[in-house]
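Only the coordinates and a few stated rules stand behind these numbers; no lab work does. Not measured: the values here are computed from a predicted model. Cβ atoms are built from the backbone, for glycine too; each structure is taken alone.
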Structure I
Amino acid sequence: MPTISLDNYKAHLMLEKGMASNTAQAYIADVEKLLSYMADQGLQPHTVTLDHLHRFAYTLIDLGISPVSVCRILSGVRSWFHYLLAQGIITADPTEMLEMPRRPAHLPTVLTIAEVDALEAAIDLSEPTGHRDRAIIELLYSCGLRVSELCNLTLADVYIADAFLNVIGKGAKQRFVPMSPRAVRELQFWLDDRCHITPKPGEDDYLFLSFRRRQHLSRITVFHTIQVLAARAGITRPISPHTLRHTFATHLLEGGANLRAIQAMLGHESIRTTQLYTHIDRQFLREQLQEHLPRAL
């Protein structure tokens, strides 16, 4: 089989298709996402089928990636297979019958990096809840937590020295999620402030507490906090704690992170794919987070 070079493909896009360098690089990034998926599945370009591409698309959607972004990625993938066919590297084009996901009436909101920064900048650190709310934003965004997972975190779930969280997800399934250096710093600030709260009986172990009620935060409280911060930051689109989880997955994917790693960090098992993403090396997850998540440091 002829050698496949993404450099040659990029040159083809620029010289024969007349694309600008940045546009061609975006096409390369789309192909790299597919190559990551193919490597996990043990596939080669000539063994990829339409069913494999459907599963790839479903995996992207299950990670919370909007259908608009999935369509863009699949367009890049289709262009690559057209190139491979023209070069004689494959003899059949698996994208010939590939359909694009339909655009739903309501797309999930994804924040920009600037908007995530604006949310944190809207927090008044002179208030008692300041460092707590900073830590909440960081864990929701840079760890991709569900709001219920965040509210149920205990002190024993936090491994500051190792920069990991022990998260109990849906179905009481346990996973270890790496924390960015920024998340660790904000969490350390909050732990210093938390010492000034005397929790109610039975609430001692929870990580995030209310100063007034002296008990762990509810999902409604976190939701309200996000709403207040969004208003202060001038974000007019409706957002929720889950918006930060969608943003986490999208930013990692756009940054080129491994799909299997994203799925492991989200604690999400796709009902549409046959492979369960388990037993992934923790150092690998940490590297994926720090290398591919914007503002991770």
Structure II
Amino acid sequence: MQVKKSLIVVNSFKEESKSLGSEIQAYLRKLKIQADIFVFNGFSEQYPFYGYDFVITMGGDGTVLFAARGCASLGIPIFPINFGSFGFIASVQRDEWKKELDDFLAGNSVIDERGMLRADLLRAGQRRLTATGLNDIVICGKTAAHTISFNVLYDKVPLGEIKADGIIISTATGSTAYSASAGGPIIDPGLDAMVLTLMNAFSLSSRPIVLSPEGQIEIEILPSRISDVVISVDGQIPVDLHVGDVIKIHQIEEKARLIGCTKEKFYNALRSKLNWSGGPQHA
């Protein structure tokens, strides 16, 4: 693969990210590859990725999510170096960056394509928000332990009127994030799927549902005792919702392209970070 321009996204809260970012910048420049640096502070509506051949992220999974939202529509691959706690998406370890980067530049890396979700917020029939995410779309109350009501449909088929603290629609990639903490299943990232997980549902019979990504989920906000309901995509700044709002969620055609995110790394992270082992470990 012939590359000429790269962008290095460094996390402003991690000094080591900045220093290693400068080191990688110098290394790429020695290879005659343009390497620019963008400082990311956790929230940004600026997506400065146009014109680059690949992007390096220097942070946790949240930094990768930011890059994915800006790079997917441009087809730009992301080289995700892990500076966070989990590293399910940012799976290139800091002490292995040079070898893995050389492999990528030589055309020897696996580039994993991951499905992304789009949410359209309709109010009185008018679109008020469109947002895409690699992990999940969350609808909940602004404060904890407040039950909200909503209607859910899948491809126009009613799934029911639901009372819960909230609802999470995740991708397979996002199944290890907020959805897992709410009791949702862990999905192999090689599968295309949407996972519907309720947060503290009022009914004991409510269970997570794994849905085909070819369908569309519709969620209508119903009157409830609280009026402060919000939607958040990939953990970004939440947007207020009103009674009667309809959120339509579907998978988009564009994929996030992640360099070096192999199945082996995913299951290694599952064992080491979430302690998933299938049973007691013996010395």
Given 0.05 for FRET efficiency 1/(1 + (r/R0)^6) of positions 46 and 238 (r between Cβ atoms, R0 = 30 Å, to 0.05), calculated: source structure among I, II:
I
Matching 20.8 (Kirkwood radius over Cα pairs in Å, computed) against labels I, II points to structure I
Test item: helix-only ellipticity at 222 nm (-39500 (n - 2.57) for each DSSP H run of 4 or more, over all residues; to 500) calculated as -5500, pick one of I, II
II
Origin of the derived value 1.40 (Cα Rg over 2.2 N^0.38 Å, for residues 70-181 alone; candidates I, II):
II
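From which structure (I, II) was distance in nm of label points 7 Å out along Cα→Cβ at positions 110 and 142 calculated, if the value obtained is 4.4?
Details: I: 2.1; II: 4.4.
Computed on structure II.
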